[in-house]
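Pasting the structures here.
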Structure P
Amino acid sequence: MTSSIPCNDLERLMVRALEKSGATPAMAAATARALAAAELEGLASHGASRIPQYCSHLKNGRATGTAVPEVVRNGKAACLVDAKQGLAFPACALAVSEVITRAREFGVAFAAVTNSNHFGVAAYHVDPIAQAGLVGLAFGNSPAAMPAWGGRRALFGTNPIAATFPRRDKPALVIDLSLSEVARGKIMVAAREGRAIPNGWALDKDGNPTTDAKAALEGSMLPAGGVKGAMLALTVELMVCALSGAAFGFESDSFFTEEGRPTRIGQAFLAIDPAALAGRDVFLDRVETLVAAMTEDSGVRLPGERRLANRERAARDGVGIAPDLLLKIRTLAGEAGHA
């Protein structure tokens with residue numbers, strides 16, 4: 001059962017909750033905006049359900065609410081952004097702004113983010129890149145949740161990857177995937193609601209398959225596609241951490257514990273200007289050629305279509321939030337007595 005709330009009202013509550021927990025207005029606004037976007041698109045596991053987690057991290061020193069991200073290394077077509085252990089969204093916004101500017105100048109640009117935190121829906125961050133007419137990719141690691149292939153202990157994060165390809169006068173193609181069989185946030189929601197999870201999603205702390213969501217959170221996730229998913233997770237760990245100096249998944253405490261070390265994980269963003277290669281018109285023509293071939297089959301759904309439909313519906317009808325979660329957010333915002 002859920003309660004419907006206008007997205008703007010939910011976003012305002014989230015801003016207030018984050019500010020009361022120690023975030024600056026800028027950090028709170030950037031974070032709440034991203035979580036509200038996730039709710040609009042039907043991605044509840046990366047939406048308002050993260051507010052209690054973020055607020056506890058701010059209160060317990062796992063995230064620094066007063067942090068102001070900064071470009072600390074400048075390599076022309078590449079740069080390093082230090083999130084300074086703040087919530088990830090201001091630092092990621094800075095990195096995305098940098099790759100857009102630099103890709104327009106150099107044709108391609110890469111920005112890594114270090115000393116960061118959970119960055120929500122990976123695809124959210126590449127949307128401005130597509131809006132700028134560029135191809136965008138995003139990568140992020142997370143606290144240890146998956147074993148290396150053949151291992152039993154959690155070592156890699158679920159390590160999402162997102163990509164966006166602009167189209168001519170149509171919404172961009174958006175591809176977003178976690179490298180675990182399912183996003184860990186879905187298991188978090190199942191645990192909170194007392195629901196079982198499908199077999200094949202996770203292992204318990206002893207390395208045995210489990211359908212118990214709480215046991216899964218204490219154990220490890222299974223990689224999507226077996227060894228291939230595990231190798232991609234390894235690639236992301238190296239790409240976002242070895243290049244930036246950020247913490248590997250096994251060097252960071254779980255997102256789901258209130259106390260512990262600052263996460264210090266990493267993200268990376270790549271932007272490519274089609275004009276620097278075959279040319280913008282050629283690129284857009286080739287994208288449409290492929291889309292046309294794909295959609296000749298009536299069962300094909302383009303990536304990102306469902307999110308757009310969800311966004312339109314939620315903007316009209318509001319977003320559904322579990323009553324206990326909404327009460328918790330109102331309490332964190334100091335508005336528990338309000339309807």
Structure Q
Amino acid sequence: MRTYAKPIAAVTGSLVLAAGLTACGGSSAASDEKTVTVYSADGLKGEAGDGWYDKVFADFEKKTGIKVRYVEGGSGEMVQRALREKSNTQADVLVTLPPFIQQAGSKGLLQKYTPRGADQVGGGDKASDGSWTSVVNNYFGFIHNKKELPAAPKSWEELLDAKFKNKLQYSTPGVAGDGTAVLIKAVHDFGGREPAMEYLKKLQANNVGPSSSTSKLAPKVDKGELLVANGDVQMNFAQSRTMPNLGIWFPAKGDGKPTTFALPYAAGLVDKAPHTENGKKLLDFMLSEEAQREASAIGGGFPARKDVKATDANAIALAKLLEGVEVFEPDWADIDKNLTTYVDAWKSATGS
């Protein structure tokens with residue numbers, strides 16, 4: 001997922017840095033026809049060049065000769081950047097978490113395109129109008145430091161304990177996809193916006209403060225600077241390869257069942273993209289059986305295609321993580337329509 005003002009980075013050594021991509025022109029991507037520019041939430045690119053994007057983009061370039069220019073940031077941040085550039089479009093493909101992919105669609109940032117293989121993607125994981133399709137499935141979650149806090153907290157209420165003061169942090173709703181997910185899950189678990197905000201107001205006493213980047217919280221948890229933070233299953237599972245103290249968990253309300261919801265990486269073709277045909281080719285490649293089989297084995301996520309059954313060790317471990325966890329489906333249309341209201345309520349409740 002995943003959201004977050006990281007430096008612009010190339011996915012492989014041969015890829016071109018995207019630093020020149022500005023609405024002011026300069027070295028515009030449009031000047032090079034053998035490129036495709038991706039604006040994406042973080043989580044799918046590995047810190048050590050070993051993520052799903054690293055493999056898929058390298059394979060795509062080898063197969064097509066098209067270089068991938070990669071710009072990474074928060075889901076909300078990427079949508080806002082694309083919106084600012086609407087009169088001088090720089091991105092070809094936009095990848096964000098919900099509800100920001102829906103927001104991109106409602107703001108007219110996406111054009112309709114149905115990638116090959118999208119017929120195997122579940123109805124809830126793609127837009128009914130064909131403006132976006134999930135490319136890697138994922139679920140919202142929390143992480144804890146397994147060394148300092150061997151047993152993960154079971155409930156939201158446990159996080160109000162004084163031992164978590166300045167040892168707990170979650171990314172900023174409205175900016176980070178996973179931060180917005182905190183609101184969505186809290187509203188669901190507490191049975192409405194008002195009780196959820198009452199809880200988050202209390203939790204603020206322990207919260208370190210805002211963070212535009214969810215991915216930057218995991219290293220802090222791994223080192224013990226934080227005991228608990230938010231995240232998502234795919235990103236944190238992938239990070240745990242180099243951060244051995246990360247444990248993934250899902251809070252419950254009181255003594256109820258732990259809950260989560262699908263938070264897929266969803267991709268759409270940007271309206272008036274400078275390299276529309278290259279963008280279509282990349283979306284097709286992301287949903288190819290080849291790339292989808294690597295969603296768990298390399299990416300630590302879940303295939304978006306129903307006909308691709310992952311059986312690797314990661315897939316087995318990921319399935320075990322979700323055992324006994326209730327998966328609910330948010331009303332994304334309502335969230336897209338009322339996102340500003342939800343975020344404003346959170347700001348009012350927490351004083352943020």
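Once Rg/Rh (Cα atoms, Kirkwood Rh), for residues 95-166 alone is computed for every structure in P, Q, the highest value turns out to be that of Q.
Quick check: -12000 is what I get for helix-only ellipticity at 222 nm (-39500 (n - 2.57) for each DSSP H run of 4 or more, over all residues; to 500), calculated from one of P, Q. Which structure matches? The read-out comes from structure P.
Each value in this text was obtained by applying a stated rule to the coordinates, not by laboratory testing. Quick caveat: nothing in here was measured; it's all calculated off a predicted structure.
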